[in-house]
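A short reminder: the numbers here are calculations on the coordinates, not readings from a lab. The structure presented is a predicted model; accordingly, all values stated were derived computationally and were not measured. Cβ atoms are built from the backbone, for glycine too; each structure is taken alone.
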Structure P
Amino acid sequence: MTPLPVAEPELVEDWRAVPPALKGASVAIGNFDGVHLGHAAVLRAAHAGRPELPLAVLTFEPHPREHFRPQDPPFRLTPLPAKRAALGALGARIVYALRFDAEMAAMTAEDFFRLILVEALGARHLACGADFAYGHRRGGDVGTLAPAAEAAGIGLSVVPPLSDAAGPISSTRIRRALQDGYPERASQALGRPWAIRGEVFHGDRLGRELGWPTANIWLGRHLEPAQGVYAVRVRLPDGRLIDGVANIGRRPTLGGDPQTRLEVHLFDFKDDVYGQELEVQLVHFLRPDMKFDGLEPLKAAIAEDARQARESLRA
């Protein structure tokens, strides 16, 4: 059965041009990379603070770290389209994905509160994590936000960190789990499987020649997880979930690629997906990426990978 689609939240990217109909919400504030269980707690607090108001999220694009450290390798768990969808699934009806540029970075905490939260968004309730900081050089925090909100007649909910048996849930912890080859640990902290979204491009059709046709996706600005073979589930544009096996790497047996790609073989599936956007959910890590002595050993390894992937997904 195909799941019913969740309506995507309204998207606002320019704080100077917020439509009047999208002002006056209860607003959860933060970067929300990954939209993990701790972030979900902040959204719940924003809704509980003023349940009669629309639920909105204030975040930034690009992520401030990308602005200040553009030389860093990609680290994003959820680029904006995936973040917007995940926030919508948690009940957000508006996403203010405000442009983080030199002007935003230079804005004082006082100006951020007055110009953006009060005048641009007309926020009527705010929710944030206990470590939230804002304004130039992180000059504002919950200690300054609380009296400013009270003076403006705006409610405020400060949410303590959410922890599980492994400790506090954070985007950093989830990134580390994925880079170490533990997608199950990432999924537990996210409350859903971590996925790579991307458009399928035409490869060299070698997989088809080997008997294992693959859909090829560049990682783009996604975090690069551990290179290797994964059991995966793939969500198609029509909502169907298809089991499969995937490799994340640079194809060392074939001479190497200049950038990492995701190659996914969908089990018992014949449709053409070129040009479509797929969501590839990493379920289990099976083995590291390897270089084989020719195509026949590679073909045998793929067959064994597919067998293990089917078995692990059934389990």
Structure Q
Amino acid sequence: MLIEKFFSENSDNISVGIANINSKTGKLSENKKKIIDALDLFSEKKANLVIFPEYCLSGYFWEPEKECRVYMDKTCLDHLRNWLDRIVRSYVNETLQYIVFNGLIKNRDDTKKFFNTSFVLDRTGNYFNKNRTYKKTFLPGFEKKYISSGINDTLVLKTAWGKFGFLTCYDICFPQPVQELVHIKKVDALIVNSAWRKQGKRQYTGLKIKENSYYKIQWNMILPSLAGQNQVWVMAANAVGQHSLEGLEYCGGSGIWAPSGINMLKGSDTEEQLLILHNIDIVHEVEAERKDYCYIDDFKNLYRK
């Protein structure tokens, strides 16, 4: 299903496509086909930048660990360079200039670990250059068994439409990397790749409050706050639907939030969808939001005294 909206009539502005899809664990060929089908549509609709969820090729981890490791090793981006090259030859051009993927790269210093890596397919061909990738910093408990942190890693993509910084899933809970991207790197937008799940129980017996989808509530709170508190665009691609082996559910809700924190476009929390917001005025909307109250300037002024 396609959801398509127009931010403005100015076709010189950027059009962004976001894949609110389910990447199935253990189904690399099926995931590849789903990505190709999405790219066919994004290309037809003249998107300039396309964003896929975290682990879009491999799907998420599962138990038993031994079986999971064998499969995950096969899905490493190290083994998929030829496929990625074909993606670039087939889809990257003057219109569709950037495709954002996330996947696994082997940690050469610790053979039992991978790096969770976001990277950009473009015409440079330097997909895995250390200055062209972002390795996830903050790791939830289960991932620490498989993933090494990319501590102090950052990625900023400079485009004709503005500067884009990268975060991965759990990273959005921590202010430090966001502040570095916004205050120091001066990005206009944050790109988020995620496999954020719904489940998470919270109960307050005295108030007779019981919530079984707490993590979904977090997702819906944090993303608009991330945009509004930092006065930047947030563009997030999240997985949706069931983890094919563990029975958990991803919460979907991929979308685009303006520097005000107001949502411009949002995907389903249950169904796969492709989202496109056309002709976004990235830089001017950031400037307009900061015209009356510029949080960055006020923050700096506080510490000058």
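Things to note:
- Sorting P, Q by distance in nm of label points 7 Å out along Cα→Cβ at positions 32 and 264 from high to low puts Q first, with the largest value.
- Which of P, Q yields 1.00 [FRET efficiency 1/(1 + (r/R0)^6) of positions 152 and 176 (r between Cβ atoms, R0 = 41 Å, to 0.05), calculated]: Q
- Relative contact order in percent (Cα under 8 Å, 6 or more apart) derived as 17 - corresponding label from P, Q: P
- Source structure (of P, Q) for FRET efficiency 1/(1 + (r/R0)^6) of positions 88 and 224 (r between Cβ atoms, R0 = 35 Å, to 0.05), computed value 0.85: P
- When mean count of other Cβ atoms within 10 Å over residues 48-55 is worked out for each of P, Q, structure Q gives the greatest result.
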